[in-house]
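Participant: Structures incoming, each one as structure tokens.
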Structure I
Amino acid sequence: MNDDLWNATTNDPNGAPVFTHGDLDAERILAATAMARPDVVDELAMQGFDPADFTRDQYRWVWYAVEELRASFKSGEIRYIAVDRQLQAWRADGRIPSVPLNQDQLIELYAHAQHGSADWYAARISEKAVAARLDGVGSDAKGRARSATFNADDDVAAIQTALDGVVRTSAQDETRLVGTLLEDVFAEAVTPPTNEDRIPTGFTDLDSLFSGGFAAGQLVVVGARPAMGKTTLGLGFARAAAIRHGIPTLFESLEMDNKDLGRCVVSAEARVGLHHIKQGMATDDDVQRMARRAPAIAAAPLHINDGANLSMPLLRARVRNLVRTVGLRLVVVDYLQLMQAPKAESRQVAVSEMSRQLKLLAKEFQITVVVLAQLNRGPEQRQEKVPQVSDLRESGAIEQDADIVILLHRPDAYERESPRAGEADFIVGKHRGGPTATITAAFQGHYARFVDMANT
């Protein structure tokens with residue numbers, strides 16, 4: 001066949017040959033093999049092959065036609081006549097935007113089938129597709145760098161995100177018989193969790209409820225009304241992980257600056273009044289306590305960022321770098337509704353997308369993501385003022401994506417003379433795969449911290 005379909009290059013508008021990343025010989029052979037041995041379509045799908053990696057539309061549509069016809073042809077080959085009819089039907093319906101192979105071309109294509117090497121040709125096509133995507137990212141990076149509107153934070157983060165997508169995650173078939181899972185289950189049942197697979201929260205009862213602490217891949221949502229202490233609790237989780245247990249942690253603050261957060265950390269760790277530090281009124285005893293805790297604080301792998309314009313691409317780029325360089329395991333975001341939302345048809349859709357991306361971030365990098373979120377006015381309209389999971393502001397998707405939802409409630413925030421003054425409830429309203437409960441802690445606002453009741 002002399003058709004351009006068999007050529008390894010294409011031409012630009014001036015007729016000059018242009019190199020393409022696709023291997024057209026491999027694509028031709030694989031499309032032909034799909035007709036001769038249709039079961040290869042399922043086999044390669046389980047290995048992660050994506051027909052979108054075909055550079056030639058005509059070969060891709062042959063592959064799709066075989067997929068469609070598989071339901072009718074239970075075994076054996078699918079000859080070119082059936083494929084031609086399917087392609088022509090799609091062409092008549094307007095589903096195929098380009099001209100598909102005609103019957104004569106399909107006859108010649110069929111002769112190129114090779115029964116024993118489909119996986120090699122599929123791997124070759126996939127590798128060429130990676131090269132094409134990498135080339136596209138390089139061109140995009142060059143264009144952004146040369147643009148007069150170049151923004152280092154946004155553009156570099158966008159390119160890093162694009163690079164992450166160059167190599168697609170393999171969709172290997174991970175189906176297992178339940179019996180093969182027993183060994184892991186029995187081993188887990190008799191092995192208490194350690195800091196290697198759990199992140200202690202700093203609260204005894206919470207750790208007990210969560211089987212030792214937060215787990216990798218979890219999205220934890222902490223919801224509260226304003227001035228309840230969301231930041232204080234989030235920073236408490238970060239302190240417990242980084243300062244007490246040496247776990248690499250990132251605290252993203254969109255509300256407080258680094259200096260304020262530094263004051264809170266020192267106040268909480270040294271038990272020095274926050275107002276004393278702010279007003280320069282620290283006593284000799286205060287200074288001694290601060291000095292005693294200074295080495296532990298200084299050595300802690302606690303990374304704090306107070307950038308006001310945090311977007312998901314920027315967060316993902318930062319997490320990716322810290323996972324690679326310091327072994328990051330915990331991220332705390334303060335707070336969700338202040339993040340830079342993606343463009344969407346509504347605020348609710350935008351928040352839903354950010355929530356989903358945070359869950360995917362935790363799962364992809366196998367870290368724990370704790371995100372603070374503001375509740376709507378629902379608690380203030382109830383007589384007892386106790387928050388509920390449904391009070392999460394702007395999107396029910398936050399509840400859906402979260403593995404754990406902790407609602408923070410302080411009775412004395414609504415009633416100064418409350419008999420429970422100084423107490424706080426951590427209402428675990430959702431715990432995927434575990435029990436829920438309400439756990440009481442002590443709120444020591446002057447030290448910018450919550451502590452176990454037993455430690456007061």
Structure II
Amino acid sequence: MKFKELEHLSEYDNVLVVDEHGITIFYDLADLHILKQLGLKPEEFLRKSVTSFYKNLPIEKSTLMSVLKTGEPIWNTEQELTSNNGFTYTSRSSTFPIHNGVSIVGAIEFSKHYYQKENIQLLEQFASHKIYRKNNTIYTIDNLISQSNVMDEIKRKINKVASTDSTILITGDTGTGKEIVAQSIHNLSNRYAQPFISINASEIPSTFLEHILFGTEKDHLSTTPNITGMLEQANGGTIFLDEISALDIKLQAKLLRVIEDKLIRRVGGKQDIHLNIRVIAATNENTDKLMKDKLLREDLYYRLSVFQFDLPPLSERKEDIEALIYYYIEFYNRHMQIKIDKVDDEVLHAFQQYNWPGNVRELKNAIETAYNNASSKDIKLDDIPVKIRNYLGVMEKITLSDHKINLKDKVEEYEKSLIVRELKNTGDKLAETARRLGLSKQLLKYKMEKYELR
């Protein structure tokens with residue numbers, strides 16, 4: 001089998017291995033949430049017949065069982081699978097026998113799952129970066145999509161600070177991408193092979209926070225079990241503390257000691273435990289006000305903010321909106337059974353006019369809504385959330401073509417000329433042209449169609 005024939009396997013997200021009897025012995029799924037939809041816990045997916053999870057997969061229709069029987073690979077085939085609890089999705093896969101030199105001892109299947117509109121939310125925690133799945137992350141710096149100078153500068157600083165062990169404070173409104181920045185730093189650091197542990201302090205009752213962070217030590221008078229806290233779980237890696245001001249002042253003092261001495265003691269414990277961790281914290285509130293209101297210790301703030309990232313709201317980086325739109329369209333196109341080719345100009349105009357109080361997260365949700373509403377391969381104004389359509393009179397559906405030559409027209413003329421120039425310079429190579437222009441390939445294709453360059 002030639003390497004060229006195997007290149008398409010990189011497009012697959014999941015790996016499943018069965019033994020010679022069709023019993024699952026290993027799996028690596030990018031979308032673990034699918035197990036929940038199948039009505040299974042992760043450990044329940046192992047040591048079971050691969051056909052037992054589905055009501056419409058008899059042995060004679062299973063690609064894995066067919067390969068075990070014939071010894072011949074099955075390339076790039078699609079199956080619609082329905083689980084025993086009624087959940088349906090489409091799987092595209094390539095399946096290969098495993099030989100020991102004498103006989104077939106198993107089979108391995110590489111697959112990609114495609115979902116119906118109603119199941120689009122399953123992609124919320126999709127781990128697309130295969131080499132980083134084991135460290136609890138789903139994002140890298142590639143997920144920070146931008147064309148703006150302010151975000152390009154933030155990415156430059158991420159690359160710079162990632163190689164250090166400095167503590168970091170990330171500030172920004174809800175939805176600006178604080179966890180993406182934190183995971184990007186971890187995955188660019190020498191700690192990338194170690195765990196990234198994330199905790200949102202505002203989501204956990206204050207009475208439990210100390211136990212969850214520091215763990216507990218059982219003694220002969222207590223029925224409390226030994227619990228490894230999240231700080232210990234992050235040993236060797238990174239702990240990300242979101243909404244840091246939700247920690248009470250006493251707990252903030254203990255955290256300060258962790259940062260300075262790299263030592264913790266479990267609740268009820270007698271001995272200190274040495275840790276090798278990096279601490280990244282975040283808040284969506286004004287730090288000066290937090291300190292003034294005694295919700296954030298000044299000494300902790302100054303220790304955390306050795307390096308500080310202040311993420312701008314989307315309303316201050318609107319030049320990134322179009323790139324973000326097409327980034328999420330590409331993402332959903334890869335995993336949904338509906339494909340979107342382009343976004344109408346009216347939609348782009350509405351997105352540019354809107355003020356985005358929920359920031360990038362709200363934009364992603366708006367694209368998800370559009371996918372659910374779309375009845376064609378174009379996203380139209382009626383497909384996006386009503387709140388955005390109504391903002392600043394966009395409901396009137398004023399088309400851009402109704403206007404006389406204005407600033408936007410001049411910008412588009414210039415943009416078209418740049419694309420024409422770079423296409424000429426690269427000999428019409430789309431990938432290289434997109435790279436030079438700082439665009440995704442799909443966004444470049446859209447712009448070429450828009451300007452009738454194809």
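Since every read-out is calculated from the coordinates, none of them should be taken as a lab result. Note that the structure is predicted; figures quoted are calculated from it, not measured. Cβ atoms are built from the backbone, for glycine too; each structure is taken alone.
Participant: Just checking, which of I, II has the largest value of distance in nm of label points 7 Å out along Cα→Cβ at positions 128 and 424?
Facilitator: Max of distance in nm of label points 7 Å out along Cα→Cβ at positions 128 and 424: I.
Participant: Thinking of I, II, which structure, once helix-only ellipticity at 222 nm (-39500 (n - 2.57) for each DSSP H run of 4 or more, over all residues; to 500) is computed, gives back -10000?
Facilitator: Structure of origin is II.
Participant: To test your reading of the models, identify which of I, II gives 25.5 for mean count of other Cβ atoms within 10 Å over residues 368-375 when calculated.
Facilitator: I
Participant: Taking mean count of other Cβ atoms within 10 Å over residues 184-191 as the quantity of interest, name the structure among I, II where it is greatest. Walk me through the intermediate numbers first.
Facilitator: Numbers: I: 8.9; II: 21.4.
Once mean count of other Cβ atoms within 10 Å over residues 184-191 is worked out for each structure, II has the highest.
Participant: Given a value of 4.1 for distance in nm of label points 7 Å out along Cα→Cβ at positions 72 and 192, calculated from one of I, II, which structure does it belong to?
Facilitator: Going label by label, the one that fits is II.
Participant: Given a computed value of 4.6 for distance in nm of label points 7 Å out along Cα→Cβ at positions 24 and 216, which structure among I, II does it belong to?
Facilitator: Values: I: 4.6; II: 3.3.
It was calculated from structure I.
Participant: Can you spot which of I, II the value 8, 30, 30, 18, 10, 3, 0 was calculated from, given it is P(r) over Cα pairs in 10 Å bins from 0, in percent, for residues 152-351 alone?
Facilitator: Here the read-out was taken from II.
Participant: For which of the structures I, II does the calculation of Rg and Dmax of the Cα atoms in Å return 25.5, 82?
Facilitator: This value belongs to structure II.
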